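What follows draws every value from the coordinates through simple rules; no lab data is involved. Every value quoted in this text rests on a predicted model; they were computed, and no experiment measured them. Cβ atoms are built from the backbone, for glycine too; each structure is taken alone.
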Structure 1
Amino acid sequence: MRKSIKLKSFLLLAIISMLSCKKNFENPNAATSDAVLNNAKALMGVAVGIQKTYSQSVHYGLVDATGLTTNETFLVNVGNASELQLTSGGGTVDNTNALLQSIWTTSSKCIYDANNVIQNASKISDKGYASGLIAYVSIIKALSIGAQSMYWENVPNVIGTPTTTFIPRFQGFTNAISALDDALATLAANPVSAGFIADLPAGIDLSNTIYALKARYYLFVGNYSASLSAANSVDLTKVSTFNFDAAVSNPIFQSVTSTNNIYQPIDSTLGLPIGIRPLLNDSRVPFYTTISASPRFRLNGFWNTALRKIPIYLSDEISLTKAECLLRQPSPDVTAAQTIIDAVLNQLPSIDVNGVGANISTGYVGASDVASLLTEVYRNRCIEMYLSGLKLEDMRRFGRPLTERKRNFFPYPINERNNNPNIPNDPIF
């Protein structure tokens, strides 16, 4: 049986975990019994539903909001009220923004449902199937915690409690890392079974994704030695993707590329300021954009067909993470870092596992001091990882001027503010 057919079957089971968009996440499995939650196939159905929620709502929202906030994209239709707020930026972005509300609510749902799967997987007799389930949903859980921690200064301590307290966002990233560490420990104790591998949706590489996300979040909290170690554990010849089919299509193609109704690339600069813009011969620009009549630049890349796969991470994200860690460690290794940067710039699209390559034979030609090389790392992250949803976090980490973005952090959604007395104050910008 093909994986796409299985995905549809599992999604039918996953309906049992679906919630309305409300703050209280009590009993998301109301249509199920304890027997269902102890059943491996039913839990896999819930897990696939969590992936669907993340890829269709959380990731979609991150790409949309980050792109407009960091000038990667421009708004095509000003009738999209949430996107118009983000385009205007500053105090125009308020607690009523529906897109931010969606990211908050659906990421919380993913975390809550993942915790349910993790808790109930321990009751499965097939421990190899259980460990696979735990690793699979821990990936989505970590991504969802990471999404909240990139957007809000404080994040919920416990998902599902109406009056939860909040923790600093760096603790959120640390919690995401802990979830990934628990998944690795579970996989080590009980290698995944053949039955689980047969049911796992196509595209997901468990161990490499876990290490890639550990490298990402350790980088975000400034633990460069741990980030470098995790990055070195990623097999750069492998990919991990969200795959789509006729029933569950690529959400950005469906809502943006095919309709030309929401946003499009700002232009060939990809929103970068003078001094760090892509070179004219950078092959990554025509990968991510295409020329059209109106608007002139249109989305291409991972969003050009309904079935196009979206990477969970890029191999060159890992390479650039290594370079950044080498530059930020107590004794910077500028030679090794520049070698990695050169390799990223030299890379042909045809030999990159994700098809993304700059094809710049000259490599890096700037100064070889730490500050200059870090700027080059930032520049290449913005180009290589265009519309990954990570640029706002990168802007803060690299100390980019506030004038290059329209918000630094976002206000907390109105539903949360109205119902939770522990909600922190909104940021000024």
Structure 2
Amino acid sequence: MKIKLLYCLIVFITTSTYAQNDTIPFAKKTRLNFAKTYYEIGGSYSPSFTGKRLSSSGVENVNHSESFNTSLSWGGFHFWGHAEFFVSFPLKQFYTNEDTYSFKHVAITGARFLPWAFREKKLRPYIGLNWSAFEFQQGKDAINEGPKLEKNFSLVPNIGVLYSYKSFALRLGADFFFDNEWKYPLSKEEFVTIQTPKYSFNLSLLYYMESSVDKNYENSEERWNSYPEVSSLAYKSKSFGDFFLGIGPSISFSLSESEYLNDKYPYLEKRKSSESYFDIAIGYQFNKLNMFTALSFRNPEFIRSGFGKQFHIKKTSFALEFTKFLTDYSGFAPYVGLNIAYDKINLKEKSGNTSITYNFNRLEPGITFGWDIVPGKTEEFLILRTNLRWYPFANYTIDGKRLKIDQLEYNLIQVLFYPQRFLRAKKIRLF
């Protein structure tokens, strides 16, 4: 349900606010054709591989079927068609033969470089690097159902070609997985090495649109394109500052293994990504100072389970952050800052009908960094933001063992609304 809400939010905001006609060619480099937004649906083919399971006679090999993993992606072509940034989510896994294992990408974000800029009716090659997360779980046909393992920080190189026609493009590509070995528990005591496929092929269809032009602003195209290619975000700002509200889908990744988990549950996943959740923010942007401050609410959950055991972390957090914009490059405005979070951690360990609960509350310092997409600088009342937060010192002690929760929070895309800018724009907009 959260994934569906995520995509409904992205599709509604970007299509209703930023979608415009495609009359400006990429060859003419202006501020307002800096980026194109796209939505993509497709899938990847993975070959068969050999797994292992426990049987009455011991460990035996099992042939796992070829599979096809479907996915839905949101992304954009930037820097006038030479770069591509995207995020992707899985939909469903299909097998060529009946099988019960699971091997899929949980979340993917990455970048691709196009040596020749993206053009209509042109075949364009690309190379890229994905920051990928994988899930692997042996099937229920074994004596004991194994835990779901993850690889959250695998770097996956990829190559491919794109061909576009009007507002659509066809992609054919390949991914290469160098980190394909899993130390998998067949029981609480017995571990084996399983190698998943080293590559996959993908085929997908894209629909793309302009993501920067807004014709409802009077003379906005001429005025915004007159801005320098590189300038301060405060360039020609007429107001000292504005309040904003924001909401966007997020996911968190554990960065380190924990002494506590390794000692007590060596057969469970050591580093785990969270369930998806929403990052909700209220803040104030100091336009002429190129800064903003915000109070953000997040509530990620981490669940590890296997062989009748479950380890569940629920985090409720409010973070107060102070950030500084570094520059504005044709509507791409990166920033960096510090934050302090008040974290409430609820940890529950379950085994059958019994459970143990631990609660922690404390302040946690962190680092914030990210970027805004702002073709209209401080005039726009709806903008898109991507931000990340890192908490390097987040760890707790249980029974003398250290439990690390130094996760990286990745706010995929956040929609910001500035009420004061909306009221100002309403006076000059052509409704």
*Comparing structures 1, 2 by Rg/Rh (Cα atoms, Kirkwood Rh), which one has the largest value?*
2
*asked:* Given a value of 13 for relative contact order in percent (Cα under 8 Å, 6 or more apart), calculated from one of 1, 2, which structure does it belong to?
replied: 2
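Using helix-only ellipticity at 222 nm (-39500 (n - 2.57) for each DSSP H run of 4 or more, over all residues; to 500) as the calculated read-out, with -2500 as its value, let me know the right label among 1, 2. Display every interim value, and only then the final one.
Details: 1: -15500; 2: -2500.
Going through each structure in turn, the value belongs to 2.
Rank structures 1, 2 by mean count of other Cβ atoms within 10 Å over residues 115-122 and report only the one at the top, that is, the highest. Intermediate values should be presented prior to the final figure.
Details: 1: 19.6; 2: 13.6.
Answer by largest value of mean count of other Cβ atoms within 10 Å over residues 115-122: 1.
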